[in-house]
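Engineer: Have a look at these structures, which come just after this line.
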Structure 1
Amino acid sequence: MNSLRPRVFSGVQPTGNLHLGNYLGAVSRFVPLQESFECIFCVVDMHAITVWQDPHELAHNTREVTAAFIAAGIDAKRHIVFNQSQVSAHAELAWVFNCVARLGWLNRMTQFKEKAGKDRENASVGLYAYPSLMAADILAYRATHVPVGEDQKQHLELARDIAQKFNNDFAETIAEAGYNDGFFPLTEPLIAGPATRVMSLRDGTKKMSKSDPSDLSRINLTDDADTIAKKIRKAKTDPEPLPSEAKGLESRPEASNLVGIYAALTDKPIADVLTEFGGAQFSGFKQALIDVAVEKLSPITGEMKRLMDDQSHIDTILAEGAQRARQIAAPIFAEVRKIVGFVG
């Protein structure tokens, strides 16, 4: 009963326009995983409401993330694409994990401190307990792997701590149920290569974000070719030419960011990009980056638009995905109920 098939879980929040950072840091990385793993791709709408969302925008954004998944190459027939709120096991298991996790663990979560800011007393309980729900997202499917960026590594470590404590706290009933090596796996991270952390086009020290007031700071997946070109041309740079070696990018955050984006879009090592463009001025490099970005992103933008024009088709994908997700999660949570001692 202990053998677990390799299974990937990953989620994306539906909070505003998806941008290049979301694509390079997450969505594009999902596509090759489909060849090696059983994959579950989730639009995490329950996480989104840890801060207030306009209900109409939340519904729109949920469909838009789904469209981006499909447009980028995720196969919803072979794998599972759904939105979190349609599968009750996420919320039910999150409550169990709230009772397993310790306050001290949650107090150490840096993302809560960053998002809540100075006025922490006014932050929602959901924002504080977010990591317990994230652990439930993963472990409701006993996922063995999660693709994570640097900013989510701490949450995955907490999910592993919760899994380990659950396995220890209920070791006797877990063994009675026939699980000799613990019930929940200690999920492993899948850490991607270059440009997993895409920075703002206006400030190379800040992460590219949909909450940045300047639309010039990011390339949205809904931007047309002219808009992409304009934003890259206006991207902040420094006066020096591009270096020929990676060491030359140190303390040059804007240059490092643009080179990293080019490397990720062309699937080349940064060293190869610098061999090609070392000594060049930014004007020439930016034109090359525009050409690559438009070539790569325009088909995705077009397919997203086509999908968004057929809302019922997206809703069908989500409903069918949720049904398949429930078929995996329901028996796992039924086992949790027995292990914990819930009757019925």
Structure 2
Amino acid sequence: MKSKRVLMGFAALLIFLFHFYIPLSSEGNIFAFAYLGVDIFFFVSAYSLGKKEDIKFVPFIKNRLLSVYIPFVIFALISFFHKGWKIEKLLKVLCGLDFFEKSGGAFLWYLIAIMFLYLLVPFFSWLKGKIKSLAFLILNLFWITTAFVLEYAFNFTNINILILRLPVFFIGFFYDEIKSLLKIKSVDQMNVKQKVISALIDLCIVAVGIILILCFGTKIKLNKPVTELYYIFAVPAVIGLFELFNLACLNWKFIVLEFLGKLTLEVYAFQMMFGYNVESFLLKNLKNLIQINPLRKIITFLVTLLFIVLIAFIFHFLYNCVKSMFMKTNKQKEVI
């Protein structure tokens, strides 16, 4: 999948825009639809996992602990000292209780939510291997049932920000099978005319998806019959963007987005941890230098983005060096 890193970089940029607290327009957040960056992450992650034939629980979870949970622990410890958390707060964050209590308001909720989901991925893979496409229907019944039971039997909706994103995850996990069932060609099987037609169709799908998000996920949030049901409207836009990037990456290079795609976890974390402070500092200190308000906001956005990407890259580089040394030491111990 050539477009994976590029698409992840684009998703990271969307999330950065969504969490940029200074309105770039007098109309408010003109990028209110940009939360679909999270759904893109779910889809791409699921698509990559869905292509693996057999996922063993222990090696898979070990890999995810090293790539997602351990960085999450480090981010939590940084915030513990930087923000003066109480030890109870730190423990709640690390074990996931913070997410169950605060939903999207929890500390780096996405990282802990995706880790909970990863715990179930080996089961999804096993089910897919046993009953193939039927597993897709069963898993979708699972999220629907879970959402209704949690809300109407227990009056608990705090994790709907994850539950209502399971459809996009399951579609990603079974995407190749769905395309095969619908007899949709992959991009490398299309001629030039088919690619042009496909691109136009994908653009329409993205447009429809964004309109649905703006209508039912921002202006009016659809919360019936299940709270936060509006998240499912991100599915068309995600699929359309996925196919568009697959086509675009056949002929073009997106070096900046590909670079950003390697730092998605770190960029998200450091923006949420320090982004507000950096933006406030810049906006305050640029007030006398730049009189034009929109220009000041744009410069603040760009400088904040560059700063966050820089510290994200440094962390990514250092962490991967330590991780490589750790894995190398473990392999040597296994040989001995």
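Engineer: Consider the structures 1, 2: one of them gives 3.2 for distance in nm of label points 7 Å out along Cα→Cβ at positions 49 and 81 as calculated from the coordinates. Say which.
Structural biologist: 2
Engineer: Now for a separate question. If distance in nm of label points 7 Å out along Cα→Cβ at positions 17 and 33 is computed to be 0.9, which of 1, 2 is the source?
Structural biologist: Label of the source structure: 2.
Engineer: Supply the structure label, taken from 1, 2, corresponding to mean count of other Cβ atoms within 10 Å over residues 129-136 with the calculated value 13.5.
Structural biologist: It was calculated from structure 2.
Engineer: Could you figure out which one of 1, 2 the value 23 for relative contact order in percent (Cα under 8 Å, 6 or more apart) was computed from?
Structural biologist: Traced to structure 1.
Engineer: Given a computed value of -21000 for helix-only ellipticity at 222 nm (-39500 (n - 2.57) for each DSSP H run of 4 or more, over all residues; to 500), which structure among 1, 2 does it belong to?
Structural biologist: Here the read-out was taken from 2.
Engineer: One of 1, 2 was used to calculate distance in nm of label points 7 Å out along Cα→Cβ at positions 201 and 217, giving 2.2; which?
Structural biologist: It was calculated from structure 2.
Engineer: Who wins on volume of the Cα convex hull per residue in Å³ among 1, 2, i.e. which is largest?
Structural biologist: Once volume of the Cα convex hull per residue in Å³ is worked out for each structure, 2 has the highest.
Engineer: Among 1, 2, considering only FRET efficiency 1/(1 + (r/R0)^6) of positions 225 and 321 (r between Cβ atoms, R0 = 41 Å, to 0.05), which has the greatest calculated value?
Structural biologist: Ranking 1, 2 on FRET efficiency 1/(1 + (r/R0)^6) of positions 225 and 321 (r between Cβ atoms, R0 = 41 Å, to 0.05), first place is 1.
Here, each number is a calculation from the coordinates, and none is a lab measurement. Since we're looking at a predicted model, the values are computed, not measured. Cβ atoms are built from the backbone, for glycine too; each structure is taken alone.
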